[in-house]
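Some structures to go through are shown next.
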Structure 1
Amino acid sequence: MQNILTQQDYKNVLNRIEFLLSKGSQAISNDEIHEITSLRQRASQFEREFYDLTIPDKSLQQSI
């Protein structure tokens, strides 16, 4: 599995996922299902590394 290194790579992966999903559950092959899974894992890894996905602590915000 090749890591996503750039924002453009990330967009390309999301576009590919969107294309595959648009085929619908009846028209998608097992290989494409595996591809979606792999792409989703790569996208999730990129998001964890490059985006702050933490939820702010409300009690901390109230004390400010």
Structure 2
Amino acid sequence: MDPKERNALDKCFQGFLRDLDPSVSFVHSLYADRVITEAQAEQINSNALRETKVTLLMKFLPQRGS
């Protein structure tokens, strides 16, 4: 992920933390589209707190960009 994309993602973090609901089906769709790995999907889904799921997703996304 280039710095411009990373900066845009960082700017959206608070909004994602407030609004995003990373349900099992949402996380699975990210895995199916190869946005995240199976291990990352399992790690996200293993958490009960929505905020923790969002934080993990935001941690993984920059690692997956080309």
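Since every read-out is calculated from the coordinates, none of them should be taken as a lab result. Quantities reported herein were computed from a predicted structural model and do not represent experimental measurements. Cβ atoms are built from the backbone, for glycine too; each structure is taken alone.
Of the structures labelled 1, 2, which one yields 1.7 when distance in nm of label points 7 Å out along Cα→Cβ at positions 18 and 42 is computed from its coordinates? Please list the in-between numbers first.
On the way: 1: 1.7; 2: 3.5.
It was calculated from structure 1.
Work out Cα Rg over 2.2 N^0.38 Å for each of structures 1, 2, then name the structure with the largest result.
Working: 1: 1.53; 2: 1.05.
When Cα Rg over 2.2 N^0.38 Å is computed for each of 1, 2, structure 1 gives the biggest number.
Taking distance in nm of label points 7 Å out along Cα→Cβ at positions 2 and 50 from the coordinates of each of 1, 2, which one would give 3.4? All intermediate terms of the calculation are to be shown ahead of the outcome.
Working: 1: 1.5; 2: 3.4.
Source structure for this number: 2.
Starting from the value -23000: which structure in 1, 2 was helix-only ellipticity at 222 nm (-39500 (n - 2.57) for each DSSP H run of 4 or more, over all residues; to 500) calculated from? Intermediate results must be reported in sequence, preceding the final value.
On the way: 1: -21000; 2: -23000.
The value was obtained from structure 2.
Tell me which of 1, 2 gives 14.5 when you compute mean count of other Cβ atoms within 10 Å over residues 10-17.
Numbers: 1: 14.5; 2: 11.6.
Structure 1 accounts for this read-out.
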